[in-house]
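What follows is a set of structures to go through.
FYI, it's all coordinate maths here, none of it is from the lab. As the structure is a computational prediction, the values presented were derived from the model and not from experiment. Cβ atoms are built from the backbone, for glycine too; each structure is taken alone.
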Structure P
Amino acid sequence: MADFFHVGLCVSSVERSLKFYERVLGMEVIKDQELKSAEFDELTANPGSRIRFAYLRLGSFILQLVEYTSGGGGTLPVAHNRVGSPHLSFFVDDVDAAYERVTALPEVRHHKIVDLNAQMRTFYVFDPDGVPVELMQLVGSLPGLTDKDR
């Protein structure tokens, strides 16, 4: 049986992305290091690579940021409607307060708050590489989700 460990994102700069995820979401850095190894090259089928990676934690969620400092493969266009493009979603207790706090950060791109339905108020911010990060207030509960899932 498998158990979830982390979500990994390739980023153009671990430094910039760390600042974003710490400031916008309050994530805690739990590891930040560089790696070059034959085993990693074999795992990723990418010989000669060197990476800087960091793990961040928010509750039980772990996000891994990976920057290829050598051996990288370029940048793909990221957008919510493109196959393979990720988006991250986080619950907040007060979406209006989160919006006010986040939109006060001048370097953070964002959309306005949207009431998706009677139970979800949400908005997107975009990390330094354009990955959509959703901040959502859940009013009540959703079918299939329990308070433990929030």
Structure Q
Amino acid sequence: MGKMKRYSEDGTVYPERPRVAVGVIVFRDGAVLMVRRGKPPAEGFWAIPGGSIELGETLIEAAEREIREEAGIVIRAGEPVYAFDTVIRDEADRIRYHYVIVDLIGEYVSGDLRAGDDARDARWLSPDELKTLAISPVTLKVLKQHFDFPPG
């Protein structure tokens, strides 16, 4: 039986092995930085910004680069605060995506927020806005359990 051809050059769709990615949780003035995804998986959903780690990058280097690319701002990445995996299968039960994601805390340093890379939009979301947008349950769980955000 022949080997399945990948559907993406970078190996993110129907990968041969799990991909490692970072997410970065950044708060500023009572709001959290979120991006609206422009590509699968989670296309159209609001999420913690981040992406795949490149060969040779540390978690911190990847986190800082991803925030520059997706949100146009400079942050100082800190310690990991949460790690999880996501496995998404297609109708034939083949693994379409498999990511191991390490979320780090980040501190805003400078810059004006703007969506870039594969983000459709980037915003500082207030606690009230989080309740009205399409956000993954995992994202909401991380924010609530680790940061009591939204408060209450």
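Assign the value 29, calculated as relative contact order in percent (Cα under 8 Å, 6 or more apart), to the correct structure from P, Q. The structure behind it is Q. For the set P, Q, ranking by distance in nm of label points 7 Å out along Cα→Cβ at positions 18 and 138 places P highest. When FRET efficiency 1/(1 + (r/R0)^6) of positions 58 and 82 (r between Cβ atoms, R0 = 25 Å, to 0.05) is calculated for each of structures P, Q, structure Q comes out greatest. If you line up P, Q by mean projected area of the Cα convex hull in nm², the top spot, with the largest value, goes to P. When FRET efficiency 1/(1 + (r/R0)^6) of positions 26 and 90 (r between Cβ atoms, R0 = 35 Å, to 0.05) is computed across structures P, Q, the figure 0.60 traces back to Q.
So Cα extents along the principal axes in Å, for residues 66-121 alone, computed for just one structure, reads 45, 27, 16; which one of P, Q is that? That value comes from structure P.
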